[in-house]
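These are the structures in question, set out in turn.
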Structure 1
Amino acid sequence: MTVWSVIGSGVAGLAVASELASRGAQVQVFDPSGPPGPHGCSWWAGGMLAPWCEFENAEEPVLRLGQLALDWWAKRTTVTRHGTLVVANPRDLPDLRRFARRTEGYRAVDQGEMSLLEPDLHGFSKGLHFPDEAHLNPRQALLDLHHQLLAHGVTFHQKPAPTGLDNTIDCRGLHARDVLHDLRGLKGEMLVIRCPDVALTRPVRLLHPRIPLYVVPRGDGVYMLGATMIESEDSSRITARSMLELLSAAYALNPAFGEAEVLEIGVDLRPAFPDNLPRIRRVGRTIYANGLYRHGYLLAPALAQGVADLALDNTHSEMVDEDRA
């Protein structure tokens with residue numbers, strides 16, 4: 001039986017391995033960094049399954065293919081389907097109207113309706129509710145995939161993949177730039193905070209002139225604040241400006257966030273192609289799956305399905321880069 005070797009155990013690699021295994025393929029995974037953890041970009045994601053909101057500044061495939069993610073992830077981990085709430089300060093209401101024009105799948109809500117959806121939000125007279133969106137805990141999702149793959153007989157190797165392997169799928173992110181020369185890294189910065197005095201049940205996006213903040217509940221008063229998108233490949237430290245603006249924007253949602261504990265600071269580099277859409281390329285005997293940009297959990301299922309179609313059936317999905325393959 002053909003054995004497929006997946007290189008990389010981030011969200012792309014684990015999603016590809018999961019999709020292949022679900023179709024009956026024999027799979028092994030290589031990653032010298034070991035199981036999912038803080039060393040991986042996917043560990044620091046927001047975990048929002050928000051194709052309608054992301055359509056505000058993304059290409060059409062993000063909206064269409066991103067919708068596949070909700071059911072795909074629900075079969076593999078816990079998905080909370082409470083939708084997304086988008087708000088803006090009174091001075092930024094033109095940004096809210098612009099956001100509405102560039103998206104779909106929402107209903108406009110007034111202050112009274114918002115107080116029913118999220119009683120701990122104050123001072124917002126208008127908002128947009130995207131009821132069909134969802135979110136997950138990305139760390140738990142990675143661990144769930146890892147455990148399920150082990151249970152299905154997938155073997156994991158904490159070492160580099162041997163050279164010369166047939167049937168290899170490379171999901172190394174930015175480490176694949178030795179072959180994918182048009183990949184670039186985008187710096188993302190985020191915070192994990194604890195604030196028991198604020199209870200939110202769904203992701204809330206605050207439109208902001210510089211940083212469109214999002215707050216994602218992780219349970220037990222813990223929230224992820226994110227995230228910047230900086231055209232930089234310096235992932236060593238968060239900038240003072242980014243931290244100030246993330247915390248200031250959270251404070252604008254509810255002043256109680258000013259008393260929050262900062263639990264973690266995350267900085268990562270997200271792999272992206274020039275158009276910020278993922279690509280599947282076959283180079284020699286290796287299939288490369290990469291370029292998830294800021295849409296890791298949203299587009300990983302579609303990427304994985306496209307890889308499995310190509311690997312097992314030689315069927316080319318729209319993500320297959322014909323000009324480069």
Structure 2
Amino acid sequence: MISLTRRQIEALLEYDHAAGLIEDAYRASSLGKVNLPPVGHIVFPDHDGDCHIKYGHVEGDEVFVIKVATGFYGNAARGLPSGNGISLVLSAHTGAVKAVLHDEMCMTDFRTAIGGAIATRLLCRPDAERVTIVGSGVQAYKQAEAHARLMPDRRLEFLVWGRATEKAAAVVKELAASGLWAEVTEDLEDACRNADVVITTTASTAPVIQHGWVQPGTHITAIGADAPGKQELDTQLVAEADLLIVDLGSQCLDHGEVATAARAGLVGPDRLAELGEVLDQRKPGRTAADQITIADLTGIAAQDIAIARMVVSAFERLEEAK
């Protein structure tokens with residue numbers, strides 16, 4: 001049985017290869033080729049935490065994957081990371097455990113960032129370069145890194161906003177050290193009004209981005225609303241968007257960014273297109289420069305399967321080469 005630590009796993013992660021695998025995972029999901037049971041979700045209100053259990057199997061695969069990911073948002077005050085987790089890779093033939101990946105959230109952070117960059121690349125205007133990142137946690141940096149890696153033809157400029165300006169400054173410093181153009185902004189409204197792309201990465205339970213702030217032509221990639229009760233975008237903004245793209249329709253209607261608008265009767269399943277459908281050109285993406293487009297990404301097990309398989313395969317190749 002394979003057992004890998006976070007450090008070993010991080011050495012096996014590669015953006016371009018992973019992006020292709022995750023695009024394929026979105027396609028397979030939208031075609032119904034992935035068994036994706038409902039997400040398991042445990043809330044720890046006394047400790048500002050939650051736990052997601054995501055699991056699934058791609059049709060024809062020799063393995064299936066079970067992932068446990070936690071987010072305890074008060075950990076920063078304790079000097080601890082807010083996210084943690086582990087993935088199990090099991091045989092789809094015998095049920096035996098093939099690999100235990102002690103990733104401590106790094107695979108989830110990696111695949112989430114790639115999913116965001118795939119959605120933005122697919123849906124933003126061809127001339128989009130000004131990116132406002134909302135939030136100052138791990139995903140703020142990872143999203144910027146993934147967007148820069150997967151959109152190398154753009155001269156992306158990142159504005160980073162966070163409730164704690166010093167945390168946003170730390171993200172900007174890290175991005176600058178990676179050779180990316182980034183600045184802190186304290187005026188979120190102005191940053192949204194002047195953005196080509198807005199990426200939301202918070203754990204907010206109330207709208208952070210208001211309806212009137214978003215101008216025609218803007219694309220929004222929203223990744224924070226990944227559990228019941230979370231919301232980053234104003235309900236009217238979601239309801240009036242020209243295009244709503246989701247990673248998985250049933251999941252997003254249950255607890256994604258579109259869920260609040262759906263419960264209010266403002267958005268129905270007919271308004272949604274899945275990312276895999278747009279990648280396959282079975283449904284249209286952006287068709288006009290002035291459209292407001294939103295990608296609601298709750299994170300799906302098909303992504304976790306793709307990354308876990310990539311890591312295990314890369315490790316096995318290294319072992320064979322010894």
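Across the set 1, 2, mean count of other Cβ atoms within 10 Å over residues 80-87 reaches its highest value in structure 1. Taking Rg/Rh (Cα atoms, Kirkwood Rh), for residues 104-263 alone as the criterion, the top structure among 1, 2 is 1, with the largest value.
Which of 1, 2 yields 1.6 for distance in nm of label points 7 Å out along Cα→Cβ at positions 8 and 272, as computed? So the calculation was done on 1.
Looking at mean count of other Cβ atoms within 10 Å over residues 96-103, point out which structure of 1, 2 has the largest value. Write out the running numbers ahead of the final one.
Values: 1: 15.4; 2: 18.2.
Top value of mean count of other Cβ atoms within 10 Å over residues 96-103 goes to structure 2.
19 is what came out when relative contact order in percent (Cα under 8 Å, 6 or more apart) was calculated for one structure; which of 1, 2 is it?
Checking each candidate, the match is 2.
0.10 is what came out when FRET efficiency 1/(1 + (r/R0)^6) of positions 72 and 152 (r between Cβ atoms, R0 = 25 Å, to 0.05) was calculated for one structure; which of 1, 2 is it? The structure behind it is 2.
Looking across 1, 2, the calculation of helix-only ellipticity at 222 nm (-39500 (n - 2.57) for each DSSP H run of 4 or more, over all residues; to 500) that yields -10500 traces back to 2.
The numbers here are math on the coordinates, done by the rules we state, and not lab data. Remember, it's a predicted structure, so these values are computed and weren't measured experimentally. Cβ atoms are built from the backbone, for glycine too; each structure is taken alone.
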